[in-house]
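Only the coordinates and a few stated rules stand behind these numbers; no lab work does. None of the values given here were measured: they were computed from a predicted structure. Cβ atoms are built from the backbone, for glycine too; each structure is taken alone.
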Structure P
Amino acid sequence: MVTGLAALLDRARGLLERPGRAVLGIVGAPAAGKSTLAELLVRELGPGACLVPMDGYHLANSVLHALGRRDRKGAPDTFDAEGYVALLRRLRDVAGPDGTGTGAVYAPRFHREIEESVAGETVIAPEARLVVTEGNYLLLPEGPWAGVRPLLDESWYVEPDEALRLRRLVDRHVEFGKSPEEAHAWAHGTDQRNATLITATRRHADLVVHLPDR
């Protein structure tokens, strides 16, 4: 278990300095602090690192409606898991021995304010030698998600205080348009069922991270 940001930066920097391109996966339940940690690492490590969130592979709301899954958005089968695995594999395939790519790679990016992804908005530059990817299901050993873990050089599981995580999650839902009642119901219903599934994957992580409370 690691708690200090300085130690995490040192560990990530070690991945960046390895020969070849490395992929670091950051995992955790909704509102665990994955995005915050991933963004901090990429910002501090500079242009040799880039961020590729898993959330870009949310299925569109129209597709979820057609499949009858809109009320479970965020569950494992509401993502294009095969597409995400293909992206990670491609990021490895285009990297040369020095870790740089032969060209830019493009990926979708999820926008919470519209609850949809925009294709090709995330750019992984050729010079990126450390890809930091974060999401809920990177360690899920079932279905197409099982293809993710073999493509990660390291995986970190972010584990905050549970009451704090739930408070953050409710606040986030309210910020993006839900009423307080709707936010509480979603966080303690759909999101919590997903969180229970994600927590069970903790044992597969290389490192458990406890960040300072905020």
Structure Q
Amino acid sequence: MPLTFDDLLSRARALAGGGRRALLGIAGSPGAGKTTLAERLVRELNGAGEPWAAHVPMDGFHLADAELDRLGRRDRKGAPDTFDAAGYAALLRRLRADDPGEVVYAPGFERVLEQPIAGAVPVGPAARLVVTEGNYLLLDDGAWSRVRRALDEVWFCDLDETERVRRLTARHVAFGKSPEQAAAWVRRSDEPNARLVAATRGRADLVVTGSARSPR
């Protein structure tokens, strides 16, 4: 029987059932719906009561454009080596340590500016479940392998390729690229990254299809 969104909610709740802070990762190719799923999970888990689930995106660990220019990687922004993977892994370990009374500040990412912003995401002691999402959570290479070890589970967002590319292109247009620029960026940069991410699908604990993410 196909998974439903309620099944995902139950599985997420069970991760934090032991009292200690749990970390859930959501991986997938660019445009697959990772952020939408993470935001909806956190919103519905928290409901109208005291928030106990937090959303910490991987995108806050993008290297700044000035550093990408220095490294000669600006035209490949979004590839694995354009992130601070070691910093991301260190943040996840700190969140997992769950020091009593400590607020952990994670970086955010401003889509309009296309830049990371330090200290934008507070995770307080009440957070028993942290949902983090990004392309490379299952990548077994260098510092990225430390990311997977810090997570209790990783789910993989799977979406029809035609629809994924359509959504991804539309997102680039919405944030300022022309349709032609968006299509070129997807072909040149996003799709090589998508193939790399797709190859990690088999390492996921759960594959989430579009039907499980659809509204009830």
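Each of structures P, Q was scored by mean count of other Cβ atoms within 10 Å over residues 54-61; the highest score is held by Q.
Taking mean count of other Cβ atoms within 10 Å over residues 70-77 as the criterion, the top-ranked structure out of P, Q is P, with the highest value.
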